[in-house]
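Structures are listed in the sections that come next.
Nothing in this text is a laboratory measurement; each read-out follows from the coordinates by a stated rule. Bear in mind that the values here come from a model prediction, so they are computed numbers and not experimental data. Cβ atoms are built from the backbone, for glycine too; each structure is taken alone.
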Structure P
């Protein structure tokens, strides 16, 4: 770490910021039908808050980013939660796509080093396809889904049926973007650019350690390492600490014969610079939006009326 190229290491910071903005853009596309007031900046800051929270308590950031938009833009929680579910499914779909690209690049080596990767990838792809299809159908046949739920729960409890149906209706509202084929292109473009940004972060990390060059790691290697190390990100560990480093190290040592110590050092630097960026922007954003929500809840003071003379 003492001999890394600091300019290349620092280059990971603006690239990380760009990836958050791209994720914020994709999120606003999903929220556009019911929350057009949410801007890309709002969604990007909410994502920063999400990453900081996940660093402390795994998966807590998903709830906190939804809450932050409610504080900032008065967006209802249930439909936003639906967009979070769609987003996470999209992340898995793109992870599967990039694992597939990795197999095209290094099929034999990956099969030898990670023999369970292909069957798990096929299962994940099937699960994502099933989940996305189900969400699209629920969104299209909203009234039928609500009627079915009401008929199913009313014999048990009319009060329960009313509450569940109401929340389900607002949740389905958050799936409105899935009914608009025009939004699909934006979702695909933003997702591709987002993942390309992740590849560039890793490539900048490679370059800072001097792992690139005529005989060194290329952009294709960054793609492979990004895909495999992302498995460590989706596992429920605080800030992906340990899990990310393990899969990053394994992919570099097993596939590209990089020494284990150097591979772990590279993973640590990339992880540290990325998460430091989240903290730099996420912590202030949290307190600013939290204080804004408190001010919004404070009733205005009555205007003083001067006594008549």
Structure Q
């Protein structure tokens, strides 16, 4: 009886090992059949993507350096008018000599000590709107911040032109145009629901942009970035000499500054959502496709 039980246990263990080995072998055999490596992004798309990433990052950090010189936003063409102020970061000195930072949006105000208004760096308090680790340079230097900002603004412009020209030549831009089927309510709702559940395709469908990707990319390329450039142009007296009518489109230089700031934050929001989606869809596979162009699809999914 004992020998029979041992035999059954051995057979059961062997069967379990055989099943696991078959599964592993099946996964290995799926390599040539269910897993395929394709070229997802061409060289021009990859290069312009990473140059844009660098340019936008440094534009943001140098822009915060410029903003720190006067950390308040107004409506209209006149600054320093609290009745027209819509956003402000400031610092108060308390009776005991301590400093407190605050953020005001409209009539609402929040204490932000430790990050906005008052932060700490190397054990010392920094009394400035955004902390030094978020700005370029990390110390107060408006002139240097402006030089960084203008240089990478032109980098963004020329790189964007290369992207548009290459996209028209290779047909990449056509892949961003939504199809009639994608623009249906059912398609929009289904794609949105899949994104909320973090369900992303890994088969052939992953090679095509979904409707949310297409709409967001088109909005960034043809709406947000142009508005950023036009409002930046509106704030520059030197560039305004070529188009003196431009600031009036945004209600004056202060209005352009407000729109510029809001648009920059929308771009930051887009980048954060984009990064989250990349991680959820498969970080290494997505990152590799934007570095080497190679992307692995699983036809069985």
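Values as computed for the structure displayed
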item	result
Mean count of other Cβ atoms within 10 Å over residues 116-123 - structure with the largest value, from P, Q	Q
Value -19000, calculated as helix-only ellipticity at 222 nm (-39500 (n - 2.57) for each DSSP H run of 4 or more, over all residues; to 500), assigned to which of P, Q	Q
Test item: distance in nm of label points 7 Å out along Cα→Cβ at positions 252 and 284 calculated as 5.7, pick one of P, Q	Q
Source structure (of P, Q) for distance in nm of label points 7 Å out along Cα→Cβ at positions 172 and 228, computed value 1.7	Q
Test item: Cα extents along the principal axes in Å, for residues 92-267 alone calculated as 67, 34, 28, pick one of P, Q	P
Read-out relative contact order in percent (Cα under 8 Å, 6 or more apart), computed value 23, structure in P, Q	Q
For distance in nm of label points 7 Å out along Cα→Cβ at positions 204 and 236 computed as 3.2, the structure of P, Q it came from	P
Comparison of P, Q - label where mean count of other Cβ atoms within 10 Å over residues 148-155 is highest	Q
Among P, Q, structure where Rg and Dmax of the Cα atoms in Å as derived comes to 22.7, 94	P
